[in-house]
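These notes open a run of structures that come right after.
Please treat every number below as a calculation from the coordinates, not as lab data. Everything numeric here is computed off the predicted structure, so don't read it as measured data. Cβ atoms are built from the backbone, for glycine too; each structure is taken alone.
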Structure I
């Protein structure tokens with residue numbers, strides 16, 4: 001089954017703003033393979049695999065690789081809202097160092113720009129949730145453009161800074177961009193590693209700052225220590241990493257898996273959840289992340305599809 005292009009999703013769906021690129025994986029034996037990639041695509045595919053309608057909003061080039069990526073998105077039953085892109089298709093070359101992903105991004109990805117014409121803004125407001133998980137947050141013009149879209153759509157807005165140091169040109173500007181997006185966000189999901197990469201010394205203080213800015217829920221992933229869910233009332237849920245048979249292959253895709261389960265839950269139940277429901281949702285997210293950590297490459301397309309909702 002394939003999805004449409006440019007039309008958005010059903011009112012119950014999730015619209016993802018994020019990167020779409022060609023992923024080039026360098027293997028230990030020296031060979032290279034190419035796959036459709038990007039954090040935006042991985043999240044959208046994960047959302048769809050979990051049964052929720054999904055759309056991806058991303059700049060798409062007019063070159064041959066761009067056409068290949070368009071086909072790859074729609075083949076995953078994800079609606080594509082392509083933004084005009086004058087640059088060639090971007091690439092990310094990845095290799096694993098001690099089980100962790102190391103990325104090298106092409107100039108096209110480093111210089112990517114998101115522009116939002118009227119028709120695309122309408123498509124971005126078609127679902128229940130708008131989420132961004134890969135974005136040039138150190139470009140305050142790009143940040144303000146997205147803030148304007150969020151205000152116009154009025155949809156529940158979820159932010160994941162998903163900090164990738166090799167793509168961040170200005171760490172203080174990236175922090176400022178995240179803070180600006182937080183002023184219009186309902187939920188922020190981030191990791192201890194994100195906070196460290198933003199050169200923030202006190203994670204708990206940073207979470208409190210986000211909540212004071214107007215964010216209703218902060219979900220903080222803590223690597224081997226699991227996840228905690230924070231609201232203005234304090235920590236409402238903590239969930240450990242579950243035990244799973246078999247070794248951890250790598251952690252690529254764990255953050256995307258966590259976010260996919262969270263936004264599906266928010267799309268279905270909203271943000272005003274009690275502590276028990278947040279605990280259940282966090283546990284489901286940790287379960288999914290643990291499964292992904294046992295699959296090489298962290299590709300959420302490896303998930304078995306669950307019952308799919310109508311568009």
Structure II
């Protein structure tokens with residue numbers, strides 16, 4: 001009842017990552033009755049069975065969990081196909097979505113809103129003095145990302161080998177049994193609690209790594225974790241997969257590593273020139289404020305979405 005009352009005062013309905021269900025169908029029924037235009041917003045190819053079937057991260061999960069995701073995909077697609085407009089978070093996701101729907105699909109990239117910038121600035125104030133240890137962070141907000149980190153085990157092992165003052169820090173979900181022993185002994189694990197606490201922990205890092213296996217699902221990935229790191233002034237090394245590289249000015253606000261040698265080189269440079277590394281992190285924060293905040297710019301949001309809102 002509360003939702004339907006709110007709809008009577010609305011001009012548009014935006015649905016985010018919803019699946020078809022009796023509740024969502026009733027909400028949509030009421031929106032249609034009120035002649036409200038409907039936009040469906042999604043930031044992963046949850047609607048795509050083919051993307052899940054080739055998604056490397058599924059190998060780290062129980063097979064029953066993968067089967068669950070596959071069985072849920074049609075429910076997301078049903079919602080997409082019932083909307084007037086579909087917005088997605090990356091150009092590659094838009095390309096993939098157009099294989100499944102005839103609805104107009106446009107890009108609305110993730111960006112740093114005022115809350116993120118404010119929380120990031122507050123977290124930066126908690127940064128502790130340099131204790132001589134170089135900390136490399138890998139953030140994992142959900143299960144299955146062991147496969148992504150495994151793609152850079154070799155350069156990570158080379159980086160920490162024989163260096164007691166170098167640590168890998170895992171933020172969030174990770175099955176340590178999948179970590180090589182050489183890395184495990186120099187790894188710290190910090191579980192997720194709240195977003196604010198996560199940013200404070202992230203602010204203590206010297207750099208973050210964001211490897212992604214090159215598959216259909218990951219090619220659709222947004223740069224949301226890169227936004228988190230930049231918000232607290234920490235530079236990142238990223239894979240050339242998904243939308244990550246779009247937020248990087250190579251060597252100035254981060255580093256895009258295309259192979260193991262480039263991962264080794266970037267990690268070595270960051271650890272070998274900590275003042276420069278810190279300056280790169282601050283440049284990433286400045287770039288976030290000036291180029292990737294909530295402005296109606298074409299590189300963030302398609303004009304067609306703005307026109308839809310104004311209609």
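Worth pointing out:
- Label whose coordinates, when Cα extents along the principal axes in Å is calculated, return 66, 42, 33 (choices I, II): II
- Each of structures I, II was scored by FRET efficiency 1/(1 + (r/R0)^6) of positions 38 and 182 (r between Cβ atoms, R0 = 30 Å, to 0.05); the highest score is held by I.
- Label whose coordinates, when helix-only ellipticity at 222 nm (-39500 (n - 2.57) for each DSSP H run of 4 or more, over all residues; to 500) is calculated, return -12500 (choices I, II): II
- For the set I, II, ranking by distance in nm of label points 7 Å out along Cα→Cβ at positions 126 and 230 places I highest.
- Among I, II, structure where mean count of other Cβ atoms within 10 Å over residues 54-61 as derived comes to 26.6: I
- A value of 4.3 for distance in nm of label points 7 Å out along Cα→Cβ at positions 30 and 198, calculated from one of I, II, originates in structure I.
- Here distance in nm of label points 7 Å out along Cα→Cβ at positions 22 and 94 was derived from just one of the structures I, II, and that gives 1.7; the source is I.
- Which entry (I, II) yields the derived value 1.4 for distance in nm of label points 7 Å out along Cα→Cβ at positions 78 and 158: I
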